[in-house]
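Peer 1: Input: structures, listed below.
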Structure I
């Protein structure tokens, strides 16, 4: 039995989520040279000198203009997101007895918090919610999974939650990581991934296959419990969870709890109406479409590294917020759901290309450091 680690909730309430992450001191990361500006970080990642999970770039608070765009987008998409969260919760309740939610930090965290409250509304029972780290090429945090099982969770009750799939990389990572974990622990945890929007057709269950704007994808720490993305470097010991930074200085603009409560208010109204469950997306058709689309787009733009092309509004947002964008491609720049992308592109002087034939609403390319 491992020594229990202190409970950590970020800026959320204990009933919303428990992060199975290790809070790291920002000064320590700075002293170790692990806080990098975006361009230096991109060079290290693409050269293979450092894995992306080993470093952080400091986040900043959204500008007044960008914050206004978030609230406008939230108002437009609130009903859609609430309905999709309700759909996911109903499908979870149908397929798993006494579910334990394991959201993938950090895009999955707001969704998991909402689903936890929604499942209580539907079933009358609390649905425990943990948020854990999963990292491309490094797998899921095994220490975190050990902790969940040590606390008495049935391995058949675990339900993994994320916001969306783009190429399906994290869905594939989850499958691979759980295969390794099960082999080493003698368990049989299934890679049941539930998402709101499954563009890649790789999730176990999705509410939609549409590339729509999930409001929580627009912001970073201020809608995710003031928690950074997860970190796995030399500051993490063998008994530690994967790490993160808590942006406590952003507390005055934190919307994490507000967002959960606001979506839940609409979910309660929808549940009173008892809408029928919509049909599930055709995952096989999505897989075929996504694979052909990505191959064609990589050929069109001369991209040879699959990690440098990001399809969908959610992934394009991440690139513009955290990476070194080469260009932004939009299906329709007048569409309301991409206005925040245009604002970010303008702020960062990123070229915008318009392609009415684009399969998704947005596509972003990360700049290759070979050409920097």
Structure II
């Protein structure tokens, strides 16, 4: 999750100064082709011959460059399947979401156009969109996606969701004691027995907005009185709950919990209302060296086959064409644009309320 990105222009100017030398030292990347005007037509073409022409041109290009912050094992399953089906090589550069932004912005300012496609957390994608590094595209798979998967700019689309649910250790928490509502977490029985992830200020902000600011802040003030243990990392938190070091976590990705469930760990998850989700998304570069291959890969990721591969990795596919036990409940997406616009305000409140005065050692 990228933090404190409100002053985008000044932040990325400093980043450029730090890493520009690296970008200049690397071999020259392809420059923007004379066919840029045609590239936008390719991205939005809806004719009957679209798929056949797209595949033929993508094969001529022969390769596609993906910048991503996704877990390598999750990315590789899709990349391998795409390469096997189409014979087109995928070159993947992976790092944290923040570093994906740093590299993409720095390269663009140096006149380098390396990435064809981006896949990352919604806030990362929103920053890239505001830096004008992506362009609108069309995919036949869009018909299978909920309206909430699309942002107003249409510059990126959610391909997977990270749902915030509670998680509990089945050896420490009796079935009849599992909370049915967030207010149940305020019971004295949970004092000192709850966990919170230290970087979840966007979830906190969205919860407060959904509950109503007065009611929401009252809830979190009482939750603070429960002395939750603060840890950094959703995977770590899930492992701590499974190990019994923390009986219950207030907001964990249910797909991370499900992986432990399948491994036989004594942990379960439950969706409470409201259930909020961080979107992961894909977008095509504004200046892709391989536009047809980029669009073909985007089509594949968003297709039923690509979404099934996301499901097989115990991730939550965004497409409605793929059924998953991880999304069979009402939910609301956290708006990446709103998160970015209001991050300074909510980061400050969250850190003062929980992180800086938390009970973690």
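Coordinate-derived values only; no laboratory data. This one's a predicted model, so the numbers in the text were calculated from it and none came from an experiment. Cβ atoms are built from the backbone, for glycine too; each structure is taken alone.
Peer 1: Given 38, 23, 17 as the derived value for semi-axes √(5λ) of the Cα gyration tensor in Å, which of the supplied structures I, II does it correspond to? Don't skip to the end; give the middle numbers.
Peer 2: Numbers: I: 29, 26, 21; II: 38, 23, 17.
It was calculated from structure II.
Peer 1: May I pose another question? Work out the source of 14.0 here, i.e. which of I, II gives that when mean count of other Cβ atoms within 10 Å over residues 50-57 is computed.
Peer 2: Matching structure: II.
Peer 1: To continue, here is another question. FRET efficiency 1/(1 + (r/R0)^6) of positions 234 and 346 (r between Cβ atoms, R0 = 30 Å, to 0.05) computed as 0.95: which structure among I, II?
Peer 2: Computing FRET efficiency 1/(1 + (r/R0)^6) of positions 234 and 346 (r between Cβ atoms, R0 = 30 Å, to 0.05) on every structure in I, II gives 0.95 only for II.
Peer 1: A value of 0.30 was computed for FRET efficiency 1/(1 + (r/R0)^6) of positions 178 and 298 (r between Cβ atoms, R0 = 35 Å, to 0.05); which of I, II is the source structure?
Peer 2: Here the read-out was taken from II.
Peer 1: For which of I, II does relative contact order in percent (Cα under 8 Å, 6 or more apart), calculated from the coordinates, equal 20? Could the numbers behind the result be given before it?
Peer 2: Numbers: I: 20; II: 27.
Among I, II, the structure yielding 20 for relative contact order in percent (Cα under 8 Å, 6 or more apart) is I.
Peer 1: Quick check for you: by FRET efficiency 1/(1 + (r/R0)^6) of positions 226 and 306 (r between Cβ atoms, R0 = 30 Å, to 0.05), which of I, II is greatest? Could the numbers behind the result be given before it?
Peer 2: Values: I: 0.40; II: 0.15.
Going through I, II one by one, FRET efficiency 1/(1 + (r/R0)^6) of positions 226 and 306 (r between Cβ atoms, R0 = 30 Å, to 0.05) is largest in I.
Peer 1: Here is a further query. Rank structures I, II by distance in nm of label points 7 Å out along Cα→Cβ at positions 82 and 322 and report only the one at the top, that is, the highest.
Peer 2: Largest value of distance in nm of label points 7 Å out along Cα→Cβ at positions 82 and 322: I.
Peer 1: Going by distance in nm of label points 7 Å out along Cα→Cβ at positions 66 and 90, which of structures I, II comes out largest? Write down the numbers at each step before the final one.
Peer 2: Details: I: 3.6; II: 0.2.
When distance in nm of label points 7 Å out along Cα→Cβ at positions 66 and 90 is computed for each of I, II, structure I gives the biggest number.
Peer 1: I, II: which one has FRET efficiency 1/(1 + (r/R0)^6) of positions 74 and 98 (r between Cβ atoms, R0 = 35 Å, to 0.05), as calculated, at 0.65?
Peer 2: Derived from the structure labelled I.
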